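Before anything else, here is the set of structures, which you'll find just below.
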Structure 1
Amino acid sequence: MKKLFLVILMLFIVGCNKDESIHYSLKGKDVINYFENGKKYSITRIDDEIIETNYTGLFYKVGDDDYILLEKLENSNNDAYKNIGYYRFYDNKLFGVGNGKTPMIFVVNLDGKDSSLEELHFKYKDKTNPFFVFSIQDIHDETIVYSGYYSENEHSIDATFSCSLTDYTCEINEK
């Protein structure tokens with residue numbers, strides 16, 4: 001009886017330590033790749049049909065044509081993964097513009113299997129995220145530039161925002 005109990009306990013422990021990640025092959029898929037610190041990340045469309053909601057997958061390479069899905073990102077454009085206005089790699093991070101279940105402005109801190117998505121909260125005129133973002137225009141020198149609009153006196157104003165990636169404050173570049 002003790003032996004049976006030990007065998008069951010060992011199977012339970014081994015089963016609990018098993019890698020729970022779902023593995024994917026990206027062979028034949030149109031992907032955008034990013035290499036950082038010897039690690040490979042890929043983004044591609046993960047649904048095969050044109051539907052109202054589209055998903056981009058952020059994958060981490062764990063072996064030869066063996067990837068795990070780190071994040072499933074919702075967007076309105078079925079080819080968003082190809083558009084640097086939606087997703088842009090910078091400084092071991094993936095910055096993005098999402099919709100639906102994916103935050104409007106986000107960053108994925110790339111750390112292999114331990115990568116994590118974080119919603120970004122920028123400030124403009126003492127308000128947090130007071131603007132709607134259409135796309136990422138540029139990232140450089142710890143600054144991200146977005147195009148979008150904000151509301152002022154019941155009017156929507158198109159603008160380009162330069163936002164600090166260190167203190168998360170924004171300024172308008174142009175109206």
Structure 2
Amino acid sequence: MIFMEPMSSLFDRGSQSFKELNTSRNGYPRTGTLLTVSLLMNGIEALGSFFTKKGSKKKLNFFTFINRYMSTWNIKVRSPRHQNKQLLLSEILWYNYRNELAHSFAIDGAGIDRINGTHKYKVDGYTIQIDVWKFFVDFQHAVNQIFIDVCDKPDVRELFLARFKMIYKC
């Protein structure tokens with residue numbers, strides 16, 4: 001209601017929401033992609049807080065969610081920006097996408113691109129490009145898995161409900 005459904009509209013290229021945010025107005029190009037990705041990255045951080053202890057650092061919340069529910073995005077990739085060192089893609093998502101968007105409304109050393117085939121990311125010159133639409137599909141599966149885990153795993157349910165009650169004061 002407050003996150004998944006609106007986000008789904010923003011990522012659906014056929015939706016009115018997507019068209020509105022990505023249609024030129026008064027002769028000027030517009031795109032809502034950075035806005036949408038920023039919301040998505042912060043949503044991951046927020047959802048991760050349901051699986052960490054109260055007062056955990058935001059970074060831990062983000063990595064907890066990625067490690068637990070989106071592990072295919074926690075692989076090592078070659079980073080041309082860091083002398084071709086192997087970095088975890090989740091670290092690039094945290095620093096270059098989540099933090100850069102939240103603090104400077106830009107993505108430094110990385111980008112967003114539609115990638116053909118099954119690949120979720122590509123190294124393109126000096127940058128790492130992620131296919132954010134594939135990322136969002138994986139995110140949707142992750143959220144579905146959360147609800148399965150909350151129903152089926154008492155330890156997950158207890159942690160989730162403790163955070164839920166604290167946030168929503170119920």
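Here, each number is a calculation from the coordinates, and none is a lab measurement. Keep in mind that what you see is a predicted model, and the values were worked out from it rather than measured. Cβ atoms are built from the backbone, for glycine too; each structure is taken alone.
Assign the value 2.3, calculated as distance in nm of label points 7 Å out along Cα→Cβ at positions 45 and 85, to the correct structure from 1, 2.
Label of the originating structure: 2.
Can you tell which of 1, 2 yields -15500 when helix-only ellipticity at 222 nm (-39500 (n - 2.57) for each DSSP H run of 4 or more, over all residues; to 500) is derived from it? Working shown, then result.
Working: 1: -3000; 2: -15500.
Going through each structure in turn, the value belongs to 2.
Match the computed value 0.95 of FRET efficiency 1/(1 + (r/R0)^6) of positions 69 and 101 (r between Cβ atoms, R0 = 25 Å, to 0.05) to one of the structures 1, 2, and report its label.
Checking each candidate, the match is 1.
Given a value of 21, 15, 12 for semi-axes √(5λ) of the Cα gyration tensor in Å, for residues 53-132 alone, calculated from one of 1, 2, which structure does it belong to?
2
One of 1, 2 was used to compute relative contact order in percent (Cα under 8 Å, 6 or more apart), and the result was 17. Which label is that?
So the calculation was done on 2.
Taking volume of the Cα convex hull per residue in Å³ as the criterion, which structure among 1, 2 has the greatest value?
1
Quick one: distance in nm of label points 7 Å out along Cα→Cβ at positions 29 and 157 came out at 5.1 when computed from one of 1, 2, so which one is it?
Matching structure: 2.
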